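What follows is a group of structures, each given as structure tokens.
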Structure 1
Amino acid sequence: MKRIFALLLCVCMLAGVLTACKTTDTKAGDTTATPTGTNAPTDGTSESDGDKNEALKASLKAGFLKDADEVTVNEDSVTFRDATSADGSAVTVKKNPAKVINLYASFTTLWYEAGGSVLGCIGGNSSQELYKEYIGRDITTDEGMTVVATSSSGKKWNVESIVALQPDLIICSTAMSGYSTIEGPAKAANIPVIAVSYNDFSDYLKWFKVFCNLSGHAELWESIALKALDEVVEVLCEIPDGKAPTVFSMFANASKLEANTSSTVVGGMVTAMKATNIVDSWPNTEGADRLTINLETVFAANPDIIIIQCHAGTDAAKKQVAETYGNNAVWNSLNAVKNGKVFYLEKTLFHNKPNSRFAEAYQVLAEILYPDVAFSFKSAE
């Protein structure tokens, strides 16, 4: 969350430019939008606006790249901090590992996007769907592939069989007991383990830089990651000042509904887009990703918009919300509910890590949060 607030501070310091990267007229019936990065203005605005536009872009990019800039690429290795580096220590991993096991499906898709491949991965329906969406095929059926488990939960792994594959590198998440389960046995066998924590676009840039340099495809940093950075910044530059909606961000998993703080991917995107995430004003948000929902507290804020992150897909989330709150008078009295401003977010963009599709996710969310703004982009349906 600190990274998000630092980024917002950069935006606020430059907010005096008002229309930042573009001028957007949101008057009724006006669908004309002036795109960013245009040449000298011809409508009477100051020529210095262009300089201010570029300054804002540079500030946003610097904020997003802060962690990636700390990654050191050596001749035969990459040095970086992972989730085990709380003491300030760094991890150094040799380039071009031949045998990689990835124990988290979203990070497997990121590894492939960065030019790598694996000999072992997580299986199961959810993971297989993710591979098809982001890699273009179900890699669990690839020749020579070992499905080491059907869950990313470390509690369900056969650690001995994973180590027995003698990988050169294991990539795992800090979530669901992943790293704590594999760390000891892997280190005992002299197998390096990367503990990935990935909560926002800045994390994507950092880990893509690590992965593409480890995989031997450093050229993808510019063609994929920096391209995504430019696209995200363009979206953020079109977010208007002074029109911030209040938003309640929810998470629907298989068994319950929770509230997203700005430490989550979706909650952080809401905040980065100048909207107010009402959950951030609740008690006990420090260090928390999600909190238990109290509808009375939600009603007190009476948000303009409700967005729902769908763990098991849109239909399952809608069913869960209907069963939980369908007959609840407090829920039904919320402005967002009465005004039809409850939105279910696509799983592939907002539950799984969007990776190079972050700009697409920001575009979709921008049109939800600011429906009256004539953005220059058009989000994917």
Structure 2
Amino acid sequence: MRKGRILVVVRYLSAQGGVQGVINNYYKRFDREKFDIDYLTLETVDQEFEEQVRRSGANIYRVRGVPERNLFLLEREVRRFFCKNNGYDILHCHQTNFDTIFLYHAYRSCVPVRILHAHSTSADIPSIQLCVERFGAKRFATHIMACSMEAAVFLTGGTFSLKNDVIIVNNAFDVGAYGYCPSARQEIRERYHISDDTCVVGQIGRLSPEKRHIVSLRAVQRLRLEGANIVLVIAGDGPEQREISEAVHALGLCGSVLLVGSIRDVPRLLSALDVYIMPSRFEGVPMALLEALANGCPVVVSDSIQLPICADDGVAVVPTDAGSAEWSKGIRQANDVGRLRRMDSLKAEGYDIERQVSRLESVYEELIDCSIDDGARFGRLAT
């Protein structure tokens, strides 16, 4: 049996981040005897990680230009790519917000299986662009995958006029690697000069507007004014980095907020936290939340976020538009609970990576086999 050729389209590759983390978790575990995986990206963010991917045997291609500034350049670059590179069995687009262009040219190049993968329940894009993406899903995608049905409904507009229904693919990860570690807690706190009796609240992820870091800052400011011994740790990088730094100074939180940048030892940092906060306006099934739950950390989340498991005593849900009083109350409530064991629940709900990798490989194989059978039938009809 020949190898299946997969082209994965993603905004950028990185060992960190939500969508990027999901993609890395899956494809680095794929059976290279069965599949060749190539990547087509819009930008380079983590060169060191890209080199690791190349050493694994994958090709990484990049289309030139910033699509938000020059959509015509992107279209031309994608057209040229498919003229030079063909023979793929599957195109798998991971919600770049410009997927219609990739789907269209894959369709023109006779890529038989064209998957659009929904990772979020909303996006900061113009309504006309969303309409174009929904048109592309309906016209050029053969299948829809999604982290949740809510994400699929958003990206497609709820019109599943495709050959198959939506395929739900969980944002799986190595659940066991995120267990609570007391020695890591002590080491991280010593590194950042945080005492044992300090309540540490953490927010990990891309520094972008939809994550609403200002909500976390104002909640911590309120708790500090009430006399709480509390520190906020913000890990990640992104377009809002400067604005967040300025807000820290403006709110008088220079001694109470640590901006630690992008980190690779996420499980160890989670062990140092007492509360994890996620006030996002929208998410799919966020990896950062899954990892915090696996660590047993109490969490405070906005009600716009879909919880991957049933809420327990360590989950405080706050209305998305609530003020700092309600968010600070949620932090106090979560901090009173302490750590909980949730690994078994996450595995039972299908978030452990090993089982899900096997499932996605099987889905790919079935889709490729079906496309070959369809092609053979078409050939017989044509003759």
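To which of 1, 2 does the computed value -10500 (helix-only ellipticity at 222 nm (-39500 (n - 2.57) for each DSSP H run of 4 or more, over all residues; to 500)) belong?
1
Of the structures 1, 2, report the one carrying the highest value of FRET efficiency 1/(1 + (r/R0)^6) of positions 123 and 355 (r between Cβ atoms, R0 = 35 Å, to 0.05).
When FRET efficiency 1/(1 + (r/R0)^6) of positions 123 and 355 (r between Cβ atoms, R0 = 35 Å, to 0.05) is calculated for 1, 2, structure 1 comes out on top.
4.7 is what came out when mean projected area of the Cα convex hull in nm², for residues 99-178 alone was calculated for one structure; which of 1, 2 is it?
Going through each structure in turn, the value belongs to 1.
All of the numbers you see were taken from the coordinates with simple rules; none came from a lab. All figures in this text were calculated on a predicted structure; none of them were measured in a lab. Cβ atoms are built from the backbone, for glycine too; each structure is taken alone.
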